[in-house]
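Each structure below appears as structure tokens.
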Structure P
Amino acid sequence: MDGMDINKKELDAQEYNPFEHRRVKKPNSDIRSLANLLKGSLGSGILAIPLAFANAGWGVGIVGTVIIAFICGHCVHIFVNVSRMCCKAVRKPLLTYAETCEVAFAIGPKRLRPLSKAAGIFAEFSLILTYVGVCCISTVLIAGSVKQLLDRYVPGYILPVEYYCLILVVPLCLMVQIRYLKWLAPISLTANILLVATFAICVYYIFKDEITISDKLIVGYPARFPAFLSTVIFAMEGIGIVMPVENDMKRPEHFLGCPGVMVVAMTLIMLLYCILGLFGYFRYGDALRGTITLNLPLDDWPAICAKAFIAVSVFCTYPLHFYVVVDVLSKYLRSYINKQHMNMAQIIMRIAIVWLCGGIGIALPILEQIINIVGALFYSILGLIIPGVVETVCRWENLGKFNWILWKNILLVLFGFCCLISGLTVTISDIITNLDQETE
């Protein structure tokens, strides 16, 4: 790849169609791909959106959510396009997220080509950390929902949330042994149905009584705006599962375009976030917790169902996020393990990762702060900074009139760094404040 020149890239781009050479063992239809993409971006994030609106104010919340949805959708679009360009350049039918980063540098400016291997490793490292963080959030969210129900209805056995995280490790170890996205699609569809039901129940409680708007802020406190950004970016981003979903499609040409799978998914996600965020804030105001289901009453059956549904929904989503981590690590596993031992090695690796995520959840069972850390640090890098850098490097010889692609991506990367630094600063400050309150 290091010796590849621009003429070679252009020739391959004209002659090679990666879609014609893909041999996917169990390809997904457009509907199944949409279900996986929706589940990867919805999950626990949508129920944290009302708290984000409480941090930003409802006016800023609506505008900010629409803008961030557009930015995240644009980042997915440019990254998938770059991946397809890289496939044509190296004549491969498909590339993973990390391989796309590596190839983009390898066919980019000559001075950057020696960094191609480092770019791929950095992307893989970012993917692993991001989705390990997401799995930690899932563990804590399920544990918190289960604890709230059992504390209310089985008061004789009240346990700390850390114990529930530990208990959850066992069923999660069994769940993650599902190895194909095709088999995960029905589970994802079930999770989507439960999430929609939870969403409907939350809406029912939001509109059950008269809503007071006069005491709600249109513009929140500026110091809390980074927390809004971190939460919305965490909730909105699903770029880590984009390449596995697109690579496993029966008709990958339907992923982009209008109305493509990605456009439909991002539009639905944006609308759901705006509705729940706005009216969730109107109903519960500053009393909002890390997920709105924790604000629902414990003595009504619809609310009880919502708390149970979200726990089951996130449980069903866990293998989809987990798939991203395993997809990266399996490549290295195959280099060191004999084929006859590969199945056992896969089982052990999956169990070890679940225990790692459970251990982190036990060590830091603060849902709001984990969400903000993952959103500010990992998703800013994975979903904003890397796509902007990779497109610039890959298109270096043709950055458009007046180099508009370069300037656009500079702004995108700067926005990513602002989200990262400001979000981490606010979140670390919140964690210190919480620890100080617990020790008093």
Structure Q
Amino acid sequence: MLDPYLPTSGNTGYQVSRYDLALSYRVTTNRLEGHALVTATATEDLTTLALDLGSALKVTKIKVNDAGGIKFTQRDNKLRIKLAGTIRRGDLIRVDIRYAGHPRPLDNMFGSIGWEELTEGALTANQPNGACTWFPCNDHPSAKASYRITITTESTYQALANGTLVSRKSGAGTTTWVYDQPEPMSPYLATVQIGRYATHTVAATPVLIKAAVPPALRRSFDHDFARQRDMMTTFISMFGPYPFPSYTVVVTEDELEIPLEAQCLSIFGANHCDGSRDSERLIAHELAHQWFGNSVTAAQYKDIWLHEGFACYAEWLWSERSDGPSAKEWAEHYWTKLDRSPKDLVLTDPGPRNLFDDRVYKRGALALHALRCRLGDDSFFSLLQDWTTRPRFGTVTTQNFTDLASNYTHHDLDGLWNEWLTRRPLPDLP
């Protein structure tokens, strides 16, 4: 078991280094045909190995290290492969899998997770364990790898995925899009977005920012997302260099309950692009995840506050830097709300049912505000830049963060951490 919060997801015995995914999808019939080449290294001697793969997708053929005739079983969203012989620890593994089906999301305590049909297209919303609904993977945030994602679909639609578009070729009514994502990525952050989009450049500096937006929403987008370049510049000044080559925002024609995060890419619904600019805090939140969650990723889901608390505090920092209420004012506002809420949650181990509870977001942000008050701005923002640099593209724990923070003060921080991170009562606001 890799994670007690997701006891059936993730697998041991190997470490994936790369996924090469070739996907063919027909929007009109929701039919997906996939060819996955999974490159990994054995971390122990293996006679079998397992991958996560949704039961809606049926495997038709498997090769391991170019050898065919491989036996396998599929059950409970798990693909179990019987190897022809023993693969020794340290040996390379190349698993070649062909599969097909009508993808559908998983329905679990976290909601509807994974591949979803839209009115005109499809999207993937994987967090925390829905990547298996569209490709075979080691579906856990600590299992980072590089990706190449090839998507073939009807030419009336545009296909987007993580990373850089390296080629696009049309023919016989379909178009094939190829994206490369060399920076290590957790499976839940991998994404495919298919829709009737028009793509344009929002900004060329300090980072290339693009948008894929239905033409009918372009005018609202230009108003609601107008400050993205300023937001990027502000976050770079506070958090350090943007960790990826580019950033893309997708706005779907459908409404979405909440925006979705992916590496190098964020997805918003039409309801977040209505000309009111009321979703700007969410735009800031999703952009901040590129540093906190996507580049630097929690190794276990119990430490989800390292993603959501930091992204929430980034909302307050953007407000402070863009002539809105200060972080102090937001802290006072949300401390009052939390004081009226149940105080039965431990921030560093909220439990799977509270994984995305708003108290995790707000208490995490308040913990950072308390730390900022203790350290002062110079040390606090130096710490944030150190945090985004040292473990870049890696996985982390709360202990990693608290240990790093101790280098930025001569004072003992144990009391602060105990109050905010490991105890249920709400501490006083600093």
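Identify which of structures P, Q gives the largest calculated value of distance in nm of label points 7 Å out along Cα→Cβ at positions 271 and 359.
The maximum falls on structure P.
One of P, Q was used to calculate mean count of other Cβ atoms within 10 Å over residues 31-38, giving 19.0; which? Numbers along the way, then the final one.
Numbers: P: 23.4; Q: 19.0.
Working through the options, I get structure Q.
Taking relative contact order in percent (Cα under 8 Å, 6 or more apart) for each of P, Q, which is largest?
Structure P gives the largest value of relative contact order in percent (Cα under 8 Å, 6 or more apart) among P, Q.
Here Cα extents along the principal axes in Å, for residues 95-166 alone was calculated and came to 35, 29, 23; which of the structures P, Q was it taken from?
Numbers: P: 67, 16, 12; Q: 35, 29, 23.
For Cα extents along the principal axes in Å, for residues 95-166 alone, the value 35, 29, 23 is produced by structure Q.
Comparing distance in nm of label points 7 Å out along Cα→Cβ at positions 151 and 399 across P, Q, which structure shows the greatest value?
P
Determine which structure produced the value -7000 for helix-only ellipticity at 222 nm (-39500 (n - 2.57) for each DSSP H run of 4 or more, over all residues; to 500), calculated from the coordinates; the candidates are P, Q.
Going through each structure in turn, the value belongs to Q.
Name the one structure among P, Q that distance in nm of label points 7 Å out along Cα→Cβ at positions 175 and 207 of 2.5 was derived from.
On the way: P: 3.0; Q: 2.5.
The structure behind it is Q.
By the measure distance in nm of label points 7 Å out along Cα→Cβ at positions 63 and 415, tell me the structure among P, Q with the highest figure.
Largest one: structure Q.
Comparing P, Q, where is FRET efficiency 1/(1 + (r/R0)^6) of positions 87 and 327 (r between Cβ atoms, R0 = 25 Å, to 0.05) highest?
With respect to FRET efficiency 1/(1 + (r/R0)^6) of positions 87 and 327 (r between Cβ atoms, R0 = 25 Å, to 0.05), the highest-scoring structure among P, Q is P.
Only the coordinates and a few stated rules stand behind these numbers; no lab work does. What you are looking at is a predicted structure, and each value in this text was computed from that prediction instead of being measured. Cβ atoms are built from the backbone, for glycine too; each structure is taken alone.
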